[in-house]
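Every read-out reported here was derived from the displayed coordinates using simple, explicitly stated rules and does not represent laboratory data. Everything quoted here is computed from the prediction, not taken from an experiment.
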Structure I
Amino acid sequence: MGFELFEGSLQGITGKFYESEVFDDLPEEEVEKYSQNFPPLKKQRYPGQWD
């Protein structure tokens, strides 16, 4: 997926996006454990995450 930063910026651009298979089965618990190695950030949730 691409998002235009300004209107027409992706005009004439073609291609395909392939998401890595590593994201298909990513356990939320392991992500939380890994995230503890970094300074705290405000957690944000968006539609489609961890459904």
Structure II
Amino acid sequence: MAKDLVMTFITTKGSKSNMTVKNVKDSLTTEQISNVMDLIVGKNIFETKQGDF
């Protein structure tokens, strides 16, 4: 069964914003997820109508 990963970020304007990654590996750890989320925030590569992640 395919699994989807939903990562929830708080934007610079205080809103929640979700990013979904489909068909993630079963072996993915919470540490790996946390590291990727930190990288996304640190690189500031996504912008939403509610502000940056």
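Taking volume of the Cα convex hull per residue in Å³ as the criterion, the highest value among I, II goes to I. Can you tell which of I, II yields -4000 when helix-only ellipticity at 222 nm (-39500 (n - 2.57) for each DSSP H run of 4 or more, over all residues; to 500) is derived from it? Derived from I, not from the others.
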